[in-house]
Structure P
Amino acid sequence: MSEKLLFSPMTIRGVTLKNRIVVPPMHQYSAEKGFPTDWHLMNAGKFAAGGAGLVIVESTKVERRGCGTIGDLGIWDDKFIAPLSRLAGFIKQQNAVAGIQLGHSGRKARASRPWEGDRPLERSAEIEDWDAWTPVAPSAIRAKTKTFVNGTFADVSEPRALELSEIPGIIDDFKRATANAIAAGFDGVEIHGANGYLLDQFAKDGTNKRTDAYGGSIENRAKLMLEVSKAVVGEAGGDRTGIRISPVTPANDVSDSNPQPLFDYIVDHLNALKLTYIHVIEGATGGPRDNAPFDYASLRKRFKQAYIANNGYDFALAEKVLEAGAADLIAFGKPFISNPDLVERLKAGAPLNEWDKATFYGGGAKGYTDYPTLKATEAAE
């Protein structure tokens, strides 16, 4: 029987992945003042040891103000290079390609961690730079969600609209973070342009009501994402740069009135910058794939390098999409959390452990390190 495409190697711009399986960035919210801990080493190492071809470390923030929680990883200073190099080195020791996502939370910033209620934080002595850590966004629009605080529901924090003069600094933050990531030994970086984070907030007209050069038209709203991409490519090279986008996800209360032409335009310009991949969340992040009409084949046609498909993939769908040429690589997130030996299980056609959503972001090992391997399950039978 011929080898399935999912398990076949692929060379992209001189970098060979041992298979087409990608571990996407997944927040742990467990950093200590921006620094990774042994937990991060274990978590990233588990995915790499589990057989993935590409492992992308969770969204790591390009400036302090861009941190979503007190537990976000940081890369805005060269003091983070050495500890992050432990993650990159261990991933590569497992014969996997090591990537890291660079992000800015925008209006999602200054919140508690999910297991603490995922609510706006309150001023405390523990947070020494409270006043500097102000949520910012393209426009001063509060997300249309409620949070549970002190026994009642309350509005989430209202962000401050970025001044036009501040935007070059955001671009410089991404550039500096890219240099730090490469210095730490990562094979490449992924720009976070998805899921209602800052670049996505600028791109979509539901969150961007600006009237200057970064608002209004598609060209203006896409401007920051493309300027950041150009700066990152200038620092790392297109062969070391990817980007994650989510055209129709409602995650974090983002929306666009006409996403198809917006993302066709964005991808045309990403292709011109010669990024090495686009990582596309198809549908609602972690939810239905058909939540809104969108022609992903249009993006695939426009982008001449690699296409990573993400959201709701199992083995059958992954193989179908690869065989049709609709994608080059497939991202598996939650299945990798509950199956540390996911690649082995997929190759064997073995059943997968079901993940326990209640333990996601639990702040501990339960639901992350206690799922049995296939060999352990068979030995117990």
Structure Q
Amino acid sequence: MLKYKILTLFLSGIIFTSLACEKNEKVSNLPSENNNNQTEEKKTVYQWEKERKGLLNYHDMVLLYAGGSHRSYSWDTNYISPYVTYVDENGKEHWLFDSFLFLEIHNGNGKTFATGYTKTPANQQDWKNLVDYYFQSDYVLGALDKAIGSAIERIGNPPNKRKIIIGLPEPIKNQKDWGSTENGIRLDFLRDKDRVSACQWYIDYVRIKFNEMKYKNLDLAGFYWIAEEATNTHSIIKKIGTYLNDLKYTFNWIPYFKSDGYSEWKTLGFNYAYLQPNYFFNESVPTSRLDEACQLALDYEMDMEMEFDDRVLLSTKGWGYRLRNYMEAFKKHGIWSSKRLAYYQGGTTLYNLSKSLNEEDKKLYHDFCKFVVEHPKNNPIKE
């Protein structure tokens, strides 16, 4: 879905300044490669990790893009609340998504977090800035934590504590100016071990920030591999997956339709892989694509991604029928009844649907939210 997602992102295209400094958030210093405390922190196993018996499970994961300066929105409690709960036509409030994937593909200033989005790879400081942007008090993860807390006051605890998954940038091969992790020695991404070291540094920095923020209503469940094909990373993915699993974090992947490595996802070392049908984005793609994608997911024991963006709104393209085709196909092929689902919704499309005054949009919104709420996998036994 690489090219389609890029198109979608640019359609939203109002440039704004979005990094954490704009929110007057305190930005911690970059952990020094010469700082012995950082080495010790990397060895730390945090209390929640010690208490965790295994990998955490979740079933309805929504993708929330954040961190690039090209985003025309900011995840505050107003924007993020419609992703936490849903109020039906009778006024009853329901818990909605049980997991939230925060990710970004480039920083909006020419630096990419995976191959193919811009020409210049992001460096260590860019990776750190992205994590700092996620781990704020009043925005992004802080806003999500507060929105969940408010919902708990209204309707009680959710069946399971809500999970967060953090996007993990691709260490782009041949990069020599990324930075360093220990002893001041600069990493060289010609070497696989250096690429793995960069990812381990990022994972550990996320863990440090999660420990610092003390969110009450969130579990750090896992990480997501931003590269949507395995072409450039076959040789390092498994090592990263092992590092994560040893810490009891899941390793997630959402490969585009028939991308390189999609059928090898287990061998590569991922725990959960969601196949992209790539049906929504072009009206010339027939509904048979959904049938084919569902069959591939069943054949290779994959989960699946549902896809839509602002073109579902009647005020734009009115492509709500294409979203409905996903729901119908997923039910027809047994995906809805047996698989985990991920939900790509452009930037803030679900928010926009929830606020639309158009009756057709309202019906689509209710039908979609019921699809999520009633998803059999979204009704697990309480942890």
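Taken together, the values in this text are just the output of simple stated rules run on the coordinates, not laboratory data. A quick note: this is a predicted structure, and the numbers were derived from the prediction, not measured. Cβ atoms are built from the backbone, for glycine too; each structure is taken alone.
Results, tabulated for the structure shown:
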| item | result |
| --- | --- |
| Top of P, Q by mean count of other Cβ atoms within 10 Å over residues 51-58, largest first | P |
| Which of P, Q yields -11000 [helix-only ellipticity at 222 nm (-39500 (n - 2.57) for each DSSP H run of 4 or more, over all residues; to 500), calculated] | Q |
